[in-house]
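Listed next: structures, encoded as structure tokens.
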Structure I
């Protein structure tokens, strides 16, 4: 069933809503949906409804909301702090992180981050990442649209992690494995932060500052992973141990 977001609306049963302009072309020309087609519309804040298209033209798609749709959001709220990576690697991380149930994504400019985005380039890239997150959330049927926030620096990260469980995959950590740590009881507040580095990894000074702020370094195993692989592997491990990835009985 095709899935759309309507973030600007408060959705209710037996309500008629009009899809956003950016979704109209996709519904009409790409998906070739027609009157009577069943769809799901979510508000991006955790609520979704089954609906029926009652009118569709190249300029407007109107949906009648019929009944609530099942929510599939994990109880664990994971914030991914992702150091900026080259080219399309950041796109890949954002897309797959949303599929794996991340709640927030915060791009971070670290010492060894190669992209240096400022002004209009930063704004354009942020808009691109937000669109990727929206598309990925619709593809995997999420009612909550994860936020992709503005690029921040390490000082902002140090403020963000204060008092929060923060895990940092680091290639120079040899004692504490992420899988071992995840065998412990999950956080009481059901929140965790995951901070992954750029292609060149974190500097020693960055790790020192992060650990002083309360973060915990972990390893992901004996092999050195690419930046984009490390982020997704770590997130999958966290969601499998403490979230809803591959656990329990799924409702039909």
Structure II
């Protein structure tokens, strides 16, 4: 059954998990608003894609209120049913190398934390009235690397995702009484265009299911967390990694 007239705001929609999520929600009758630091991509084919896209750089946290105001102006009845925070950056060193503690400078820390954590807290805060009016759902996309060291993900990215898991718990604790649920998903190795060289070997060695995850499998879990089927799930982090976390 279609989820008619429900509205989702999704950050980071241009590829991979974000693209699959938009496609799935659109197929199920949701109206979609997307946010990206890049202008509208002409390859996006879902209905009203151009008019539903908002260009914003989440690294510039001073612009979060303006972004929230723009979103608010696009909500016909003042209700936002789902806020999916998928946008993230994971800087690499020369040749795509991992940035560890010793080679991550202050500017990199600031950019990663602003996009992957601080902007999420500020955007959620700014849109609480609209989420509360809809008894909406917040879904934060964390990562396997938020709870374990990883050979490809850098230290700032990992720390931001661990922080996002904590933020999810805080949002769930604070907003539950308002009827707003907050949960997180923690994907592992998912088949996207940004996989690092050596991922196939890592999957064969560390993933009990011995395969990559598909973006649609992640999108289905996000959809579940935004519907009444998950109405008593709040403050959870769901691993989507084929058992890699165990």
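Looking at volume of the Cα convex hull per residue in Å³, for residues 112-215 alone, point out which structure of I, II has the largest value.
I
Here Cα extents along the principal axes in Å has been calculated and equals 48, 40, 38, so which of I, II was it run on?
II
When distance in nm of label points 7 Å out along Cα→Cβ at positions 152 and 176 is calculated for each of the structures I, II, which structure yields the highest value? Could the numbers behind the result be given before it?
Working: I: 2.1; II: 3.5.
Largest value of distance in nm of label points 7 Å out along Cα→Cβ at positions 152 and 176: II.
State the single structure among I, II that was used to calculate helix-only ellipticity at 222 nm (-39500 (n - 2.57) for each DSSP H run of 4 or more, over all residues; to 500), giving -10500. Write out the running numbers ahead of the final one.
Numbers: I: -8500; II: -10500.
Value -10500 for helix-only ellipticity at 222 nm (-39500 (n - 2.57) for each DSSP H run of 4 or more, over all residues; to 500) corresponds to II out of I, II.
No value in this document is a laboratory result; all are computed from the given coordinates. Everything numeric in this text was worked out from a predicted model, so none of it was measured. Cβ atoms are built from the backbone, for glycine too; each structure is taken alone.
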